[in-house]
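J.: Read through the structures below before going on.
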Structure 1
Amino acid sequence: MSYLNDPEIKRIVRNALKEDIGKRDITAKLLIPDDKKARAVILAAEEGVICGIEIAGLVFKLLDNSISFRPLVKDGSRVGRGKILARIYGKASSILAAERVALNFLGLLSGIATRASLFVKKVKNYKVKVLDTRKTIPGLRKLEKYAVRVAGGYNHRFNLDEMALIKGNYVLCASGEYRFLGIKNIIQYAKKNKPKNTKLEIEVGSLNEFREALRECPDIIMLDNMKVSDVKKAVWIMRNSKDKAGKVKLEVSGNIDSGNICSYARTGVDFISLGTLTKDIHCLDLSLQVK
């Protein structure tokens, strides 16, 4: 992914710079001559998977296009502590003004890529795909989902207009007669009325609900907060439904962590979706050092 010509990414970066700098860097104005040049490096203070090296460079370029930013790693690279990630040269006050924003983006996205890579690695021997969710920082979803892909994961729907996903609260809030029709009728109604070429997914919380949903053949059935033993049964049921096998994909979600993800992957489901990939993030520890 290249950030350099993406208007949305440029807008995000410019807003971040405006937020961080305000009108001016008072400290730099007090202490640093306008013509002072400096060299700096970005260092990894811990091991992790790098993501966002281009956006770090974009931060410096949008603040001061005369700055030279030379990345030494690519997105997706696993680095160790002390690794130099980029070399920077230019106006000293500009480098210092852009420092925190660049490190914030790079640290956050690298943290997501590092965490996602742990889950992807755990299930590498299975055919299952690890998916993210919409549990992202408002305004940064495009970047965060990119970080998941860098780590080898996959993106679930980006926004609500990408797929019809019928969860429990939608069923409860359904107006008029449709509220009480049950899974069978809700799927039938949704399949008939959804936009053309739009996938349909429905969330179920029990084997009985699963059986009812499977008979209506939606594109995806999400097994939500179900025990491994019940997920195994659901996979067996689907595989033995000759007219449904291969037509319906199975996704598991809810209460899945690094300790039990392999147990779910072994069941034979197609997808495992994890909010934790973008929600429970430890930003990678990085620093900028003037040389």
Structure 2
Amino acid sequence: MRWKHLPIVAFDTETTGLEPFGSDRIIEFAAVVLYMDDEGQIANREDHSFLINPEKEIPRKVTEITGISDADVADAPRFHEVAGAIRELLADAVTVAHNYPFDLGFLTSEFKRIDWAWPEPLAEIDTVDLSIRCFPDARGHKLSDLCQRLDVSLDNAHRATDDAAACGECFISLARRHETEDDLQAMLDWAKAIGRPPEDGPFALGQDGRLQFVDGPLSGEAVADNPLHLAWMEKAVHRVEGEWRNRYPESVRRWIRRWLDARGSGRAKQNPKSFHAADWVLDPCITLDRRARRGLRR
């Protein structure tokens, strides 16, 4: 599949706080859809933006940082009213976000409130991870830092549309610089990103839209609820013709490794007792085992 001919959907959320699985909610969602030409340049752009009523008071610090007040969202739709449009934007697209786990956590939590599943896009690319890999000696990996290194404009940081657009442009700029070939799997390999699992693997989308196991003791259960079983599958062996061989093919094990790295290994957390502007830009995306010492910012 040729990824450069697919919509590149860069997205961002603004929220009432930092706890997606606590009481915090989304107050703004934006997706900037970018279309590329044959030379890898941006040929067209579509902006989609939603202010969302979080059904709770927006903290003063959030208003100071984002400019979004209670008055701005008083007449805005609730999440369930725009969920279908948001899900349609993300499905069947190459999706990009700066600190993907942060936005994924909030969107997953919001979808769960209405009994919907994450749409499992064609690709889930985190430009924080790309920045770390492409600029390993850089001291900062905030979106503004990456934009500065790539000469990408970011005029109105902490509003979802502007952040999403800058993120998408950074991804395309990096892909062009590294001459990433126009093949979806090759791009996923370069970005170390999650795509959909191999079609011949032991996973499938269930009737509820959630990715689930289709064989073994957890058949029918959601993949996202069983990271330990995924870890076992990546290492599992069995005896064939007198030799120990991997139970699952390399394509499946590669997908599992990336899923666990992006979603299952955990991220460094902010101090929940503090809430300052400096905290708001702290990136809670750094895996504890490999990146916690870098002190990265959003």
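The numbers here are math on the coordinates, done by the rules we state, and not lab data. Keep in mind that this is a model prediction, so the values were computed, not measured. Cβ atoms are built from the backbone, for glycine too; each structure is taken alone.
J.: Please compute distance in nm of label points 7 Å out along Cα→Cβ at positions 133 and 181 for structures 1, 2 and give me the label with the greatest value. Walk me through the intermediate numbers first.
T.: Working: 1: 2.7; 2: 1.6.
For this comparison of distance in nm of label points 7 Å out along Cα→Cβ at positions 133 and 181, the top structure is 1.
J.: Here Rg/Rh (Cα atoms, Kirkwood Rh), for residues 93-236 alone has been calculated and equals 1.01, so which of 1, 2 was it run on? Walk me through the intermediate numbers first.
T.: Details: 1: 1.09; 2: 1.01.
Answer by label: 2.
J.: Same structure again: Out of 1, 2, which has the highest value for relative contact order in percent (Cα under 8 Å, 6 or more apart)?
T.: On the way: 1: 22; 2: 18.
Once relative contact order in percent (Cα under 8 Å, 6 or more apart) is worked out for each structure, 1 has the highest.
J.: For distance in nm of label points 7 Å out along Cα→Cβ at positions 21 and 213, the calculated result is 4.9, so let me know which of 1, 2 that is. Could the numbers behind the result be given before it?
T.: Working: 1: 4.9; 2: 1.9.
Matching structure: 1.
J.: Could I ask something else about it? If distance in nm of label points 7 Å out along Cα→Cβ at positions 45 and 117 computes to 1.9, which of 1, 2 did it come from? Please list the in-between numbers first.
T.: On the way: 1: 1.9; 2: 3.5.
Structure of origin is 1.
J.: If you don't mind, there's one more thing I want to ask. Name the one structure among 1, 2 that helix-only ellipticity at 222 nm (-39500 (n - 2.57) for each DSSP H run of 4 or more, over all residues; to 500) of -12500 was derived from. List each step's numbers first, then the result.
T.: On the way: 1: -12500; 2: -10000.
Computed on structure 1.
J.: Follow-up. Tell me which structure, out of 1, 2, gives 13.1 once mean count of other Cβ atoms within 10 Å over residues 157-164 is calculated.
T.: On the way: 1: 13.1; 2: 22.0.
Only structure 1 yields this read-out.
J.: Figure out for me which of the structures 1, 2 the number 3.6 belongs to, where distance in nm of label points 7 Å out along Cα→Cβ at positions 69 and 101 was derived from the coordinates.
T.: Values: 1: 1.0; 2: 3.6.
Computing distance in nm of label points 7 Å out along Cα→Cβ at positions 69 and 101 on every structure in 1, 2 gives 3.6 only for 2.
J.: Here's another thing I want to ask about it. If P(r) over Cα pairs in 5 Å bins from 0, in percent comes out at 1, 5, 11, 13, 14, 12, 10, 8, 7, 6, 5, 3, 2, 1, 0, 0 when worked out from the coordinates, which of 1, 2 was used? It would help to have the intermediate numbers written out before the result.
T.: Details: 1: 1, 5, 11, 13, 14, 12, 10, 8, 7, 6, 5, 3, 2, 1, 0, 0; 2: 1, 5, 11, 16, 18, 17, 14, 9, 5, 2, 1, 0, 0, 0, 0.
It was calculated from structure 1.
J.: Continuing with the same structure: Given a value of 5.3 for distance in nm of label points 7 Å out along Cα→Cβ at positions 53 and 253, calculated from one of 1, 2, which structure does it belong to?
T.: Values: 1: 3.3; 2: 5.3.
That value comes from structure 2.
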